[in-house]
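Chemist: Listed below are the structures to be examined.
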Structure I
């Protein structure tokens with residue numbers, strides 16, 4: 001499954017560690033473990049979509 005419906009999107013875990021608040025777009029597995037990631041960190045960390053790998057977070061009611 002490459003998409004997960006959520007009622008709200010959490011903050012990006014990597015941005016949060018740097019003191020920045022940025023909305024996550026993905027829940028994905030990285031070399032450091034699972035985390036919520038913004039678009040930039042998803043790409044930078046080489047995360048991918050798929051079962052057991054990562055999902056794009058879609059707000060309920062959002063068409064995608």
Structure II
């Protein structure tokens with residue numbers, strides 16, 4: 001199973017990940033986090049876009065197929 005994590009220390013809460021991949025990311029308390037029932041494997045494309053565009057490189061996706 002694949003795993004997505006947001007480093008809360010790096011996240012600045014810009015919301016770009018949530019706008020690119022709202023099925024997986026949401027802003028809570030000013031920082032991004034993974035939605036509780038997010039279907040990670042179904043949304044690999046937008047997760048990859050969020051990773052590429054995150055200005056602080058706060059998103060990590062284990063086992064990402066390149």
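Chemist: Thinking only about relative contact order in percent (Cα under 8 Å, 6 or more apart), which of I, II has the largest value? Kindly include the intermediate steps, with their values, before the conclusion.
Modeler: Values: I: 40; II: 43.
Comparing I, II by relative contact order in percent (Cα under 8 Å, 6 or more apart), the maximum is at II.
Chemist: From which structure (I, II) was helix-only ellipticity at 222 nm (-39500 (n - 2.57) for each DSSP H run of 4 or more, over all residues; to 500) calculated, if the value obtained is -3500?
Modeler: Values: I: -3500; II: -6000.
Working through the options, I get structure I.
Read-outs throughout are calculated quantities, based only on the coordinates presented, and are distinct from any laboratory measurement. Just so you know, these numbers come straight off a predicted model, no measurement behind them.
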